Structure I
Amino acid sequence: MYKIFLTTLTVIFLTVSCIAIAADNQDLYIGNFSKGKLDNWEVKEFSGKTDYKIVNDRKDSKKRVLKAISNSTASGLFMEKRIDLQKTPYLHWSWRTEKLYSNLDESKKQGDDFVARIYLIIDGGLFFWKTRALNYVWSSSFTQGEAWPNPFTANATMFAVESGTKNLGKWLHYSRNVREDLKKFVGKEVRYIDGIALMTDSDNAGQQATTYYGDIYFSPNP
C-alpha cells in the first residue's frame, strides 16, 4: 500500500506545480484546521476510506481540529506544495489519539499501520524510484526516537516521534527541524520538499483508530 501511495504522489507531482513561499520571518500554514479549512488537501484511498472531517475538539469546544476515524481502512490526505526548507525548516503540528493498536509488528508489511502519521515527500520527478519520504509516526511497537525502513519500500523512513500509551488522550505538540531530520535519515542535504501528507490507517491491523490533528505549519524558527 505504501509503495502505491508514493508512486501515486509522484504522478501527481509531474502534473501539478505549486510552490509555497513564506514571507520573511512568517509562518507557512499547510493545515489550517482551526479555521475550518481543508483547502488543497486531496484524499487518496487505498483500502477503504478513513473518515476525515473538521470538528470541534471534545475537550475545548472553541477549538476546531481535524478528526480521523479508521475502521480497518487506509486513506490519506495529501497536499502538493514545494516548501523551501532554507526559509522555513521547522515543521510544527499537534495530535491526540485515543488508543494504540495491539499485537502489531510495524517493521513488517502486515503491521504497517499507524494511529497517527505525518510524512514529507521529496519528489524524484521522472525518476520515480528516487522519490523519498520521511514519516513522523506514533508507534505502537517501537520506542520513541527509533527509526526504521518502511517494509514496503526502502525509499521511506519511519521515525517514532511518539510511542506507547502514557500520552493517550492528551494533545501533544511537536517541532522538528526537517532539514536536519532529512539529512540524518535520507542521508543528504535537502533544500526543498514537494509535498506533505497525513494518514490514520488500520487496514493491515484490522483494528480501529480515532485521532485528532491540530494545525500544521512551517516556520523559520523552532
Structure II
Amino acid sequence: MNIIFVADIFGLTDEFKHLCQQVTANLEQGLGVEKSDGVEKAYGVKCHMVGPYQQQPKSLTCERDAYQYFIENVSLEGYVNKLEQKLLAISGGKLLVGFSVGGSAIWQLCAQGAVKQSLGAICFYSSKIRHLTRLTPQIATRLILPSAEPHFSVAALRAVLRDKSTVTLEQSEYLHGFMNPLSANYDGDGYLYYLKRLADLLSRQYSQHILEEKILSEY
C-alpha cells in the first residue's frame, strides 16, 4: 500500500518529512503484524512525499514568502500536473493525504479521474477548493476543515459540498496551517491529535481495501 503525502506551499521541509514519517510509523503500529509460518511480517506500507518544487528552496521561512514563491514558480495547475506525473509512476493501491494547496491539487486530480488505483483521499484545510466546488472527486475524499478562514466562510463552503456523495466533511477546531510548525497557525495540540487521527483514518481505508480484495478473490 502506498501513502502519498502532498505538501503545502512550504514544500518538502524537514518538518513535513517528520510529519509523514510519524504518521507512517503510527499507521504501521496500528495495523500490527501478521504471521506467516510462525514468522512475523509487517504489513507493507510505503511512504511517498510530493512537493511543488523541482528543488526545495531554503529561504521559505514565512507564509507570505512561501505563497509568493509558489505563485511565481509553480501555480496550482503546475502542481496538479506534477502530482499527476508522480502518481502515474507509483504502482499499486494509493491513499492520498494533502495539506493546503496539496489537498486542492488532489481534489482536482480525483475529480478528473486521473488518479488510477487510488482508494481514498484526505485533505487538510485545502482552501482553493472553494474555487473548485463544481468538481466532484471520483473517490472517497475526506476534507478536514479549519475552524475559520480569513477570506471566506467555512460554513458556506460546507453547505456547498455537503451533498457530494463521495465527500465527507470533518470540522476541526484549528486554523489553516495547524499541522505545519512553520505556519503562524501551527497548533501543537491539533498536530498531535491529527497525527493519531490521520493514522486511524488511513488504517480504516487500508483495512477496507484488504477486505474488498479478499471478497473479490473468493469469487
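Given a value of 23, 12, 9 for semi-axes √(5λ) of the Cα gyration tensor in Å, for residues 90-161 alone, calculated from one of I, II, which structure does it belong to? Can you show the working numbers first?
Details: I: 22, 16, 9; II: 23, 12, 9.
Computed on structure II.
Computing P(r) over Cα pairs in 10 Å bins from 0, in percent gives 8, 36, 40, 15, 1 for which of I, II? Please list the in-between numbers first.
On the way: I: 8, 36, 40, 15, 1; II: 8, 34, 38, 16, 4, 1.
Label of the source structure: I.
One of I, II was used to calculate helix-only ellipticity at 222 nm (-39500 (n - 2.57) for each DSSP H run of 4 or more, over all residues; to 500), giving -3000; which?
The structure behind it is I.
Where is mean count of other Cβ atoms within 10 Å over residues 146-153 largest, in which of I, II?
On the way: I: 15.6; II: 12.5.
Once mean count of other Cβ atoms within 10 Å over residues 146-153 is worked out for each structure, I has the highest.
Looking at relative contact order in percent (Cα under 8 Å, 6 or more apart), point out which structure of I, II has the largest value.
Numbers: I: 33; II: 20.
Greatest value across I, II: structure I.
Just so you know, all these numbers are worked out from the coordinates, no wet-lab data involved. Note that the coordinates shown come from a computational prediction; the quantities given were computed from them, not determined experimentally. Cβ atoms are built from the backbone, for glycine too; each structure is taken alone.
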